[in-house]
Structure P
């Protein structure tokens, strides 16, 4: 592989940019412009480095890379080069593997209590980057959370507001006090995040929504709050509740894949 392409990809990753590789994996006849192994990298802004042969097919592969970045799923495409209308006349056929690279999901857990511990462990198993935020040093420390990536000690909402947030960021709020929860929600509810969940009872949910509406937070932001967070599996223990929340996170990440035939009930 061209080392320059690896450097371009590394630079993109370090900047938090998404990108995709397009790799020629199979060709027929001798007329194809590039042979198996040829690569190009496409950044999420459309920038292209390297080449798989140029021309119309490369432009199509570039578009497929951008689609794959949005979907987060790889794909295999085939291009004919037999000289048909609007196609290259090199001869042969070329198969190109499109592989997107998306940054790790970042789970920010506000509150370092009983549910946070098992949830953070499950999140690491699911390959999340995990950040714990809490104002209690006796809870938010490496002895209690040796496996997480970052521990932030201080006022929940103030610290949360300083953490970079993007669509790969998922936030779970479970502090030790309703007002702390509300302050955290208020700090991020209108952010461009991927998921916002809150541990809640029905009365707490109603109060939270009432407070947000008084602040004139648009309904589109209020409606996307998962409250109470988690999937109803009847969980009672901290570990069971953590499983229900993790399951909801997975479901959010795989929304386009839900409803496969194998899970449909037989008539």
Structure Q
């Protein structure tokens, strides 16, 4: 449910932005926070020894098995679950839907249950990762806390830290009413037609050789091709024509992305 609402909010924001400019979807590689590499053993251990810890451990084992990046068998690396518990859990036998049926019952406001846990990854007796995490526990159709879904979301969030993966992000091209070719170029890139987009940017620069946003778009096109050196040059040119924090931030992002993608590539065995 939470992810559904987030998707709706992001979609609404995208529509709002598209009304006054063009939003371009980009991708980059996000490295794992631990450098173990593909196929490394990652054993899940429930150190809480309670029902919630056991459920969460099973969710982690499913995540590891489904993702296939790590091997879930005994080895030198352990993913340990500590201090797993649920706060604000309604008492057993309490079903909100049943309460609503009673004419005289008063609707009682109860705080949302929350699943807590500390995740630690140990490698050769050394701690290489730790995160305290909390996941809200929403109710199922009958009003009962859905622990299965909460554990799956908890495990998915943590494995997002521990596994290299593709990350989606967005860049925004400001509109220019005097230079329609720029918006056409951005729209071509937004649907994946990068080569056509580059041709249209060249047309935009023919109309206005000092269009900083056009050089910024060329920088994004070069970044999409993983040509970070050329991308840097375009971002420098854009910032020289019209100094903006957006252009200087793009240069910093390039440096970070190069490092992250190199690390992620090593982790993935590329």
Ranked by relative contact order in percent (Cα under 8 Å, 6 or more apart), which of P, Q sits at the highest value? Q
Given 15, 35, 23, 15, 9, 3, 0 for P(r) over Cα pairs in 10 Å bins from 0, in percent, for residues 44-131 alone, calculated: source structure among P, Q: Q
Which one of P, Q has mean count of other Cβ atoms within 10 Å over residues 124-131, as calculated from the coordinates, equal to 11.2? Q
If helix-only ellipticity at 222 nm (-39500 (n - 2.57) for each DSSP H run of 4 or more, over all residues; to 500) computes to -16000, which of P, Q did it come from? Q
With distance in nm of label points 7 Å out along Cα→Cβ at positions 204 and 228 as the yardstick, tell me which of P, Q scores highest. Q
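Laboratory data are not the source of any read-out in this text; all were calculated from the coordinates shown. All values derive from a computational prediction rather than experimental measurement. Cβ atoms are built from the backbone, for glycine too; each structure is taken alone.
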